[in-house]
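Pasting the structures in now, so scroll down.
FYI, it's all coordinate maths here, none of it is from the lab. Nothing here was measured: the structure is a model prediction, and the numbers come from that model. Cβ atoms are built from the backbone, for glycine too; each structure is taken alone.
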Structure 1
Amino acid sequence: MQQEDGFLEDIEEKIAQFLKVGEYVRSDELVAEAGCSLDELENFLSSLKKRGYEIEENPALGIRLLEEPDTLSEVEIARRLKTSVIGRKAYCYSSVGSTNELAIRLGQQGAEEGAVIIANEQTKGKGRFGRSWVSPRREGIWMSLILRPEPHLEPATALSLVAAYSVAIALREVAGVRAMIKWPNDVRVGEKKICGILAELSKDARGNQFIVLGFGVNVNQSSFSGDLEQVATSVKIETGEKIPRLPLIRKLLENLEEFYFQCKKDGFSGILKGVREISTLMGKRVEVSLGGETISGYVQDIDDMGRLIIRTDDGNIREIFAGEANTVR
């Protein structure tokens, strides 16, 4: 009986995979693709509708998918995901304290490279420098990724930039939002933050180092309260439309795989041109806080290790691995 149930689930997944948003498919095509009868097809479509798929059946035109369910599950994330490593293993939760903390524990237990931890809600989401990250239920992408990079890619700054670039390009392609990178790990629209990234290092039981990249992407918030109103934005605020999270998650993961493996092959220089083109700090006068020191000057470049290159006011060149950089007039 279990074998039969699994067979039926496979057919249902084939149908879900074959349906495309906004494109009609004839019933006979679906039947041929799935290997089922017309009566069975109706049962499978009914099951998909119960799972949250919005499906239109038109006698003259065929069947089309209007909208995927905004359900975060391993099956839904994997469907249509065009990666070989990143995101192929997903741990999905309704609510967690922090996806980064959970990812670190899984990494210490030996979780594979590319494993993703994602939640509908974080109750103790965190950003850089111990700041909190507000992560309301079903309104954003609260996700962490485990990477086990080779030594030449270990600097967290470079990997943070890979992550920020992946998010920015995904937001541009999926949502039409003109996202920019603010070194080292913020994604912004104008002067407001739409995504923050937190990179943390740890070691597993064998002493092997790994990196956890945490993502907080504001997607469907209509507004922000208190001080956040002045500094935060979301896809919905920028476009006026609520969007499903799954296509954005898939595109983010696909970009990460493409850019990460490009960097593993060629070093960070492989994506450096693209990062420079959408960096908010290139050529700008900035102040960088480094613990107790503040550096002022003009940004000359981002180098092939992800460092910010600054010509300081006294004429020296400084290479900055990490810090808080802000533009000044």
Structure 2
Amino acid sequence: MSTVKKVLGLGNALVDIMTQLEDESLLQDFDLPKGSMQLVDKSKSNQVIEGTKHLKTSLAAGGSAANAINGLAKLGVDCGFIGKIGPDEMGKFFSDDMKSSGIQPLLIQSETESGRAVALVSPDSERTFATYLGASVELSDVDLKPEDFFGYDYLHIEGYLVQNHALIEKALKLAKDAGLQVSLDLASYNVVEDNLAFLQDMCKKYVDILFANEEEARAFTGEEDPEKALEIMAETVDIAIVKVGKNGSYIKKDGIKYRIGIIPVVSRDTTGAGDLYASGFIYGLMNGLSLDKAGDMGALLAANVIEVIGAKMDEKRWTKILEDVNRILA
């Protein structure tokens, strides 16, 4: 395994509070539509945490880019992460969790409480999120320093940050000034729709690798057909990837398109599937794999993470993943 190349993540520093629901009555009690990602204020977040404390819960450092960086760190890659936390137990947990995974936490502290995402997992494994962004959303362009980017080879950004235009533009410029390859995961079709012209401009100027699911690809290109959307994305960036759920994914670069299948597994929870796909794909690229093999690496990690609750996997599973990874690399 190569640890020569280094990856820097930039994203919302959130603590995921994974909660196993016994039924769906609490979703109605909290007025949370099943399967949605609702942004809530601090008091609503506290209300949901209080109302579910009798249920089985687990904590993990989360956020889209943080999940992807954690996956890369587990594969043996040197990683860092830039985000913003509060002066509280949740912020300390996030920082400690990063350190225990071997990730350098480049965290700025705010006076606001740390962000957290309560993920309510229904018996059928569908997730409903009540997310309080807290300190994480206060990350701004003035927090970014050129030296934070030195020594890294890739910058991976989550699309949720695109709402802050000054932050994204400065991060992209600093990354390019430092000679980094940039990968962006579009993360949410709402964010794409609301920031479309800006996003298209930034991708054209600075982004090398662009990840999207079907809804995000449609929002970015206006094309219903994911393969047609892929064509347009590939005209904007060097490598375009569209993830199409049970139908796998499509990758395009230099006019050549690849179709990547999935590994059939029983899905328990789809949290982190797209993030871990990005981990695997970037890892494959870093190790000189062809695009289809890098796609297979992404599919391998995505298949594993949907078999567990949450975006974190235990050491036993990672040991097995590393065996499979080494087979793909061979």
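Who wins on distance in nm of label points 7 Å out along Cα→Cβ at positions 27 and 307 among 1, 2, i.e. which is largest?
1
Looking at structures 1, 2, which one was helix-only ellipticity at 222 nm (-39500 (n - 2.57) for each DSSP H run of 4 or more, over all residues; to 500) calculated from, given that it came out as -10000? Write out the running numbers ahead of the final one.
Values: 1: -10000; 2: -12000.
Only one of 1, 2 returns -10000 for helix-only ellipticity at 222 nm (-39500 (n - 2.57) for each DSSP H run of 4 or more, over all residues; to 500), namely 1.
Determine which structure produced the value 40, 22, 18 for semi-axes √(5λ) of the Cα gyration tensor in Å, calculated from the coordinates; the candidates are 1, 2.
Label of the originating structure: 1.
Determine which structure produced the value 16 for relative contact order in percent (Cα under 8 Å, 6 or more apart), calculated from the coordinates; the candidates are 1, 2.
Numbers: 1: 13; 2: 16.
Only structure 2 yields this read-out.
If distance in nm of label points 7 Å out along Cα→Cβ at positions 11 and 123 is computed to be 4.2, which of 1, 2 is the source?
Source structure: 1.
Using FRET efficiency 1/(1 + (r/R0)^6) of positions 91 and 227 (r between Cβ atoms, R0 = 41 Å, to 0.05) as the calculated read-out, with 0.80 as its value, let me know the right label among 1, 2.
Corresponding structure: 1.
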